[in-house]
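Taken together, the values in this text are just the output of simple stated rules run on the coordinates, not laboratory data. Because the structure is predicted, anything quoted here is derived from the model rather than measured. Cβ atoms are built from the backbone, for glycine too; each structure is taken alone.
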Structure P
Amino acid sequence: MTTSYGPTAVWGVILAIGLITYAIRLSFIALFGRLDDIPPGVERALAYVPAAVLAALVVPELVAVQSTLAGTLGQDRLLAGLVAATVAWRTENVFATIAVGMGALWLLRFVVPLA
């Protein structure tokens with residue numbers, strides 16, 4: 001794919017975006033470094049960040065909407081994800097969740113093919 005922009009312009013944009021991203025992250029580090037105490041509202045909100053990031057990374061890989069409900073529910077990734085979510089909810093153990101989720105995925109994919 002070619003563009004009308006030269007390599008200098010492309011690298012300039014990449015550098016500018018990188019510097020802006022770095023400045024945004026640095027501003028939070030500098031802000032919380034100057035504060036003696038984090039406000040309780042911010043602290044409560046930050047507690048949800050890891051779960052939100054994990055959900056943003058995992059859910060698109062699990063959910064692929066098909067044209068029919070049976071096609072959507074028949075996805076091996078979705079079913080294995082539900083099994084892993086159940087294990088995570090019941091045990092609260094990361095390693096058990098990964099092991100059971102991968103085992104369920106491999107079982108559904110290679111031993112009991114759904115479609």
Structure Q
Amino acid sequence: MNLQLPSAVQTYFEISNGDDISRMAACFCNDARVIDEKRIHQGIEAIESWQQAARQAFTYRVEPLESSAEDDQLSVTAMVSGDFPGSPLTLKHVFTLRDGRISSLEIAP
């Protein structure tokens with residue numbers, strides 16, 4: 001990863017690329033919310049389950065390409081490639097940060 005990203009966001013991408021899922025609690029707030037494929041995953045346990053299900057379904061890599069920040073939101077455009085239909089995809093990850101952790105993440109094309 002060549003971008004300078006906040007620690008929590010960098011940790012999230014490391015986990016997305018195969019690092020230890022138990023590290024989710026280090027980068028997400030306890031009440032965090034993830035929206036992916038129009039489904040909401042609320043809380044650390046649900047977010048860990050979402051990540052585990054994605055890993056079981058597909059093998060993939062996420063490469064952050066560019067980022068921009070506005071107020072408390074950070075948008076990261078990333079290339080996601082793997083053995084899933086439509087690969088590779090460019091997806092926008094919109095992070096809201098609170099106290100150095102991710103309080104929300106929305107992933108969309």
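Here are the numbers for the structure shown:
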{"read-out": "Identity of the structure behind 1.00 (criterion: FRET efficiency 1/(1 + (r/R0)^6) of positions 28 and 76 (r between Cβ atoms, R0 = 35 Å, to 0.05), calculated), options P, Q", "value": "Q"}
{"read-out": "Read-out relative contact order in percent (Cα under 8 Å, 6 or more apart), computed value 15, structure in P, Q", "value": "P"}
{"read-out": "For 5.2 (distance in nm of label points 7 Å out along Cα→Cβ at positions 4 and 44, calculated) the corresponding structure among P, Q", "value": "P"}
{"read-out": "Structures P, Q, by distance in nm of label points 7 Å out along Cα→Cβ at positions 60 and 84: label with the highest value", "value": "P"}
{"read-out": "Value 3.3, calculated as distance in nm of label points 7 Å out along Cα→Cβ at positions 36 and 92, assigned to which of P, Q", "value": "P"}
{"read-out": "At a computed 71 (percent of Cα pairs over 18 Å apart), which of P, Q", "value": "P"}
{"read-out": "Entry that produces -23000 once helix-only ellipticity at 222 nm (-39500 (n - 2.57) for each DSSP H run of 4 or more, over all residues; to 500) is calculated, selected from P, Q", "value": "P"}
